[in-house]
Structure P
Amino acid sequence: MKLIKRILIAIVLIIVGIAIFNYPKLTIISGFAAKNMASNRFIASRTVEAVNANDHNVPLIKLADVEVHENEVAATVYGLMQRKSVCSDGLGCILIDDDFDISAINYKPNRNTTDTGLAFPFGNNGTKDTLFDNVDYNQLEMAIDGAFTNAEVQKTRTVLVSYKNQIIGEKYTAGFTKDTPVLGWSMTKSVLATLYGILQYQGKIEMGYLPFKELELSGLPGKDPRDLISLDDLLRMQSGMAWDEDYSSISDVTRMLFMARDMTKAQLKTDYTLNSPKIWNYSSGTSNLLSGILREQFKSHQDYLDFPYSALIDKIGMRSMLIETDMSGNFVGSSYGWANTRDWAKFGMLHLNKGKWNGEQLFSPEWIDYITRPTSQSNGTYGAHWWLNAEGKYPDVPKDLYSANGYQGQYVFIIPSKDLVIVRTGLAESPDFDVNKFISEVIKAIN
């Protein structure tokens, strides 16, 4: 009997230990479930059943129980650690804490969503019926269809191929259409970078700007070594500030996205090491720090909220696009940009055309040279908030390809030498979704 009691006590202690160790993770699980369900339901208009069966059918997240109410979603894990996400017009869905005053959300960006009446891409009045003699449409169809085969593994949702600013192929899986907004995750980083390109073109900021020195960001008395960090360093993720981009544990990035009230401050709380040459370290915290620095360039919060839309998003007719904010009213520039597939393609086309849109120059043509110049120690894979193929990461694809990439395989590929913009969204990335094979098969269709 004593042995049995000891065994039972040991089992109980093990269970308690496991519970204590994993309890903090529950807030991340329930936070993700509440936030992701709310945004998919109220921004993308997807059903609860579809989100649960696909997006949330992954380890840990599927443990969450989700309740959907009007403009609000609550989630728990085994009845513990409830988290809520509230949705607000123009701001998307905001993951809140227990002390957050919902009445504090009394702001929203001003939008101009008047359509030009033109065909895509300069409007939303259909597409031009264009056939190119040098496009093998059978090969193109096979390439696009190939992205949707083995659906349980590749998990492709949407694909669009644009050649010389015209759609030459697109396809959508069940539950998604050309009008369905898709979360770009880290593709939002490239949108954020473009806003800085626009400010530079307007003569309002330079890449040598020292935000820590000018804005006293650290809050520390005396000289701070971070005073030497430039805007260029931040856009290239080579600031020397530590950051743990691990989504499988309680890390810098998960604490920021699912626990922080002000996400622009998360990077400021990490260690800093002065490295020469500076080490490239991918950091979503840096992107949200940049969102906070962007806010400081405007006289009012309203001006900050309006700028991405008036200067870029609405300017090129991305009417479906929305960048969500945190509890402090900052754009989550690291992760929370939504747009339908055609609007993501417009974003790519703006860059293919070197900043010119329907006759208007939004950023300098030289900005493309800047964002596609490889960052030191990135092995030719990263520029300034854009991913590169400069050293042949995709061996069968032109090296001038650059792209906006997002978690779970969201991509806007731009290939200037082929006049191509390719958008692919889904729930799987390499190796389950073979980017090199897909892009090379598309390129074979262009003769």
Structure Q
Amino acid sequence: MNKTLLASLLVAGAIALHAADKPNVLFLIVDDMTTTMSCQRWPGARTPHLDKLAARGVRFERAYCQFSICNPARASFLTGCYPEKTKVMNLEASFRDALPDVVTLPQHFKNHGYRTASVGKVFHVGDPKTQHDILHRAPLALDQTILDDAKKNDPADPPRKTGKGHDYNRNYAAANRPDTDFTDHQIAERAIASLAQLKDGPFFMAVGFIRPHTPFVAPQWAFDAIDRSQIELPPLYAEAGEDTSGLPESALRPNNNVFRFEPPTREQARDAIHAYLAAVHFVDHQIGRLIAELGRLGLTDTTFIALTGDNGYQLGEHGLWAKQTLFEEANHVPLIIAGPGIKPGVSEALVEQVDIYPTLAALATLPLPAHLQGTSLVPWLDDHGTGSRIVVFSTMIATHTKALGHSARTGRYRYIEWNGGEDGIQLYDLSIDPHQLTNLAGQETHLPMQRRLKRLLDEHLERVSR
């Protein structure tokens, strides 16, 4: 047993002693949510319930997904394997094709005496081997109906015919509908009902909320709660603008999810960010309801809670309004872990979503399956200053060129290559260029760092593809 694993298990044992012999686990996944939390200092964000959760747990400041789109990201953190192992790099593939016998995160808990439940969007692609004791799928069409209804009062954005019916240029709207009409309210209701069935434990329950995935819809009160004056636009919308002409073709996807047909004006860009933050605020409210029910049932002191977004999101950076890029914003995700015995704080360690599976298993003092490729974060839950890994990795397939892209992110730099570098290389010094406006790739003074990150990436890909 290596030293990191031994330390992880020892600390996990010490933490778990404060809970029941078998602590409960509540795993919360928020679809397409980047780091738009007020506790993470996002301008204009309002997330009081997530802030409260973070205040009693550990918030990982620098957490990253392995693939910035739903199915590959979820396949990765629910199996504990990188995309190169799961072979899931689109919305259709199933990890069962490459890993037919892999034990997923909820299966691992079920195999060790836990009752397991799935509510909302957890696995992206259904499979008989991923079914659980209680299974409530998300009513995904609800919010599209709400968008259609709200758009009747928006003559400036009429429906346009597409190959799949109709769509709008601006895929967001405030709605004068009761909370009960919205998908995430119903998911929270089903999760609350499931807690009543599981309360005698031990249980592992995963709850997947849908918003802020497009369409960005929420009740009017959620829009009213956002202070629009605090919203900041990315540099592209500044007076000087941004020159993206020198970037590799694969870096800038032409098909955006928010503005479907025409690029936004500055005010429309502000509207879209406002709508995204309103959707996050609405989800925050639903998470608050669920956590309050956990407390009402007397389960707070025996339940570990982990929260993440399945991937990040571009909110206008470089003119992008979507996920599935290799820029910082689409791969940076929230990650909070709270529960009995965990010392509150913030960790600056570089961590990955592939670490979630071994962390939750270790907290419950379950054995760690041999197939896991991540690292338990339990040592960082005990000592927030513990030294982190050197680099984290993300993978991508460009939506338009189909080029295979990879990134390596250190504490200071982000390195990106397309098709092994043949179709373009990007290098950014995030310490002085957080918006990734100046590509340093190929500059003589930065070639040593470029070569080093290339070597680290190649070694990683060779290791995780086995």
Mean count of other Cβ atoms within 10 Å over residues 35-42 - highest-scoring structure of P, Q: P
Re P(r) over Cα pairs in 10 Å bins from 0, in percent, for residues 187-330 alone: value 10, 33, 27, 18, 10, 2 computed from one entry in P, Q; matching entry is structure Q
Compute distance in nm of label points 7 Å out along Cα→Cβ at positions 51 and 83 for each of P, Q and report the one that scores greatest. Q
Which of P, Q yields -0.59 for log10 I(q)/I(0) by the Debye sum over Cα atoms at q = 0.15 Å⁻¹, for residues 179-242 alone, as computed? P
Mean count of other Cβ atoms within 10 Å over residues 43-50 gets 20.6 when computed on, of labels P, Q, structure Q
Relative contact order in percent (Cα under 8 Å, 6 or more apart) computed as 27: which structure among P, Q? Q
With distance in nm of label points 7 Å out along Cα→Cβ at positions 347 and 379 as the yardstick, tell me which of P, Q scores highest. P
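Taken together, the values in this text are just the output of simple stated rules run on the coordinates, not laboratory data. Source: prediction; values computed, not measured. Cβ atoms are built from the backbone, for glycine too; each structure is taken alone.
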